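Q: As structure tokens, here come the structures.
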Structure I
Amino acid sequence: MLRRLILLPLVLRFSVAVGANQNEDPPPIFDRRPYAEAKNGAEQSRKWFIVDATAAWCLPCRQMDATTWRDEKVVKWLTENAVVLAVDVDRQEKLAADLAVEAMPTIISFKDGSEFDRVVGYHTPDELLAWLEGMARGEKAIEAIRKRAGNRDPAEGRVDIQARLDLAASLAASAKFEEATDEYVWLWQHMLEHDLGYYGVRLSFMAGDMERLASKHAGAMKRFTELRNQTAKALEGEKVHPDDLVDWVTLNQIVGDAKATLVWYEKVKDEARWRRLIDRVSRDLERLFIAEKRWADIGRLYTNPIQELEQEHELNQLTRHDDLPPGLSKEVREKILDAPNRMLREKAGRLYTGLLAARREDEAEKLAARAREFDHSPAMIIALISTALEAGHARPQHLDWIEKAADQDGSLADLRARTLSALAR
């Protein structure tokens, strides 16, 4: 549960899907012209061309819109020195692909028509201004990051793991793939020696960055596969450390070899000595089972599914937002605040359907009742029944749930029709 506790608040804070609202005014500093025209205008006026690659669902982008891009000092510098354009990666997919945008926000600077530098992630006004001023001096962000990161020798002081993570990401973004690979390999092997607080980051955000790097650079794929193979040797003995198994499963994901994890599970699933270790990677296995539509395996995965749901509920209570950025519409704000409930509903639907598929009917009914205690809304009933329908496990009692629910907006009418159709087959 440690990795879940560390990771969930970060995920919700920085990557909640909040939906678009066309009525929100963009920061005035953003140019309204099409991309080519704005870029040409910057070149003709001998100014920097700054592109902010963003998305309606990106919370850090919204935070920057509400703060950084409206900051007086930032606006003054940009007004005097640059043309700034926002590019919505969902509406302008080809342009985003041409710009090689892989994460939001990505801020790219051009000088005389050619890319000079880029930075990724949320930047405060002071951080963005420092980048802009350094850029004007001919300095690239990666050099400042290199300086901050220092070297990896702990004899010269505490190794700054966050700086090394920033360096690895910047190297990858700058297409310095060999250097990025070397940095990620070192981080994977040594970062926890210097800061245990990065346990969750290592298995989530960093693993995702490594996966993207491996997908586009053969050298990274080779070295990450070697890491995976070395870790696999630790699973051969009678006593296996849980962290070795977690690392191996995560590295399988990084190198795109989910099959290896599934093959391992089939071999050990009935062995008592592996039960505790299987529990340790249950969420990773659940994700793979969903992709393969192996619902019965999800139902067999958890020895105490109701406890699993209760833990999900407790953890989601920790993600309540009371510090949302100003300027968000009511609709967007409500979607952000509902995100923990949405995650709970999705989890409940998966667990319930898995139990039905595994013929654990009594436990499924108890879990569904507990889920409806946590969330009394029709949305929970929809999540439970819809997932069951998707897996081919409609039940007569689903109609009773629908009839007893307060369907004020008619959202259950279609679900009732689908359930009737499934039961008739």
Structure II
Amino acid sequence: MHSPGQANPRRRRILLSEGSSLSARQAITTLGLAGHEIEVCDPAPICIGRFSRFVRRFHRCPGLGHDPVGYLDFLLDLLAGDKFDVLLPTHEQGYLLAKVAGRLVPLTGIALPAFEDYVAAHGKASFSRLLTELRLPQPHAEIVASAAALRRTTIFPAVVKTGIGTASRGVRFVRKPGDLDHVTAAFENDGAFGDEVIVQALEGGYLERAQAVFCHGHLVGAHAYRQIAQGAGGGDTVKESVSRPQVRAHLAQIGERLNWHGALSVDYLLDESRNLPLYIDCNPRLVEPVNALFSGVDLAGLLLAVSLGETPDEVPASRPGTRTHMSAQGLLGCALRGGSRSALAAEAWHLWHGDGPDAGGREELTPVGLDPWSVVPLAYVALHLLVDPRSATRFAEQTSRSHQLNRMAVRIIQEKIEATPLASGQR
């Protein structure tokens, strides 16, 4: 593998499945620093992924959440008419792409597991069942399929999650039985009981996340970090890399059981008194890979190699103690907590100078020194928040729009899009 930031003599042309997520923006940085040629497709004409010196071309496409059939047709036409070495699913497009992987492999390189295994990791209830099967630690949980069953739960305090959702979407907290009526009514109005709902005991501990890349069930690289400060939507404003051999071993178990091919990430709460990670969520994709890059592990590069059909050697663990931050997330988080203009100005000052209580480390989302164009979305967010701090809610909601899955899109993918799995000769 090449060193981070060093030009890759094997320059590849890469298409990202979307450009609006924080993960896509960070993948652009990681792959761009390696010298690859990047193009992005997204339904939003102005998305965070467009503002990068590494992005050669932007393709406006239908949104996965609004029109998964149109999105797939657009993607197939683009891949058939133009040569890309790799299609990189950076967000929930993987749900659709795993179902039609047999149509994609003749057109480009891509790393995805079998659709049924993708669904097992993607669904919150099915992932809980997988943890139970593998005897891996998780909070006490109950899976319910109706409003009546939810009202009968005895787990308090608890986190109640819909079957489909990313970050804070579809997540509610219940502290006592009296909270259930409001949550149940909200889930009924949203149609959440068309799928399973999971009730998890609310546990304490440090929130940490781990990321891994697999090649046909074998782990080839992993990284973990702790959330130091929380930003908008429960995301990370500041994170610090950690060494977690036990989590790495658990990830290897999960990947082997699912014969995972590609990237997979998990969230967990670390009970330090017992040195026990309690797994609470799974994302079947590569989430925000820059902290890993700065810690010595190029997960995006490993994913690229696997997508090209290579079999990389397993890389050593990343360095602990690497701190990174996302300035835009910090500003949004400050505004959502009710911060005034003066508080936002102080937050911006601390983030810029790296001297605040939660600051420090390198910028991972908008690294202006490495990618000058990335200052545009950061400046846009900062100016709007300083003019009107209440606009933070609108910015946060924009991250869950048409490029993400929803129940309607899942139903269309399940019922109207024919499965085309990989043939034995394509694996």
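Q: Which of I, II yields 0.65 for FRET efficiency 1/(1 + (r/R0)^6) of positions 149 and 205 (r between Cβ atoms, R0 = 30 Å, to 0.05), as computed?
A: Attributed to the structure labelled II.
Q: In terms of Rg/Rh (Cα atoms, Kirkwood Rh), which of structures I, II is highest?
A: If we compare Rg/Rh (Cα atoms, Kirkwood Rh) over I, II, the biggest value is for I.
Q: Among I, II, considering only distance in nm of label points 7 Å out along Cα→Cβ at positions 53 and 133, which has the greatest calculated value?
A: Details: I: 2.8; II: 4.8.
Structure II gives the largest value of distance in nm of label points 7 Å out along Cα→Cβ at positions 53 and 133 among I, II.
Q: Could I ask something else about it? Assign the value -0.30, -0.51, calculated as log10 I(q)/I(0) by the Debye sum over Cα atoms at q = 0.10, 0.13 Å⁻¹, for residues 221-332 alone, to the correct structure from I, II.
A: II
Q: Another question, then. In terms of FRET efficiency 1/(1 + (r/R0)^6) of positions 109 and 413 (r between Cβ atoms, R0 = 35 Å, to 0.05), which of structures I, II is highest?
A: Ranking I, II on FRET efficiency 1/(1 + (r/R0)^6) of positions 109 and 413 (r between Cβ atoms, R0 = 35 Å, to 0.05), first place is II.
Q: Of the structures I, II, report the one carrying the highest value of relative contact order in percent (Cα under 8 Å, 6 or more apart).
A: Working: I: 12; II: 20.
Largest one: structure II.
Q: helix-only ellipticity at 222 nm (-39500 (n - 2.57) for each DSSP H run of 4 or more, over all residues; to 500) computed as -19500: which structure among I, II?
A: On the way: I: -19500; II: -10500.
Label of the source structure: I.
Q: Further, regarding this structure: By the measure mean count of other Cβ atoms within 10 Å over residues 309-316, tell me the structure among I, II with the highest figure.
A: Top value of mean count of other Cβ atoms within 10 Å over residues 309-316 goes to structure I.
Coordinate-derived values only; no laboratory data. Keep in mind that what you see is a predicted model, and the values were worked out from it rather than measured. Cβ atoms are built from the backbone, for glycine too; each structure is taken alone.
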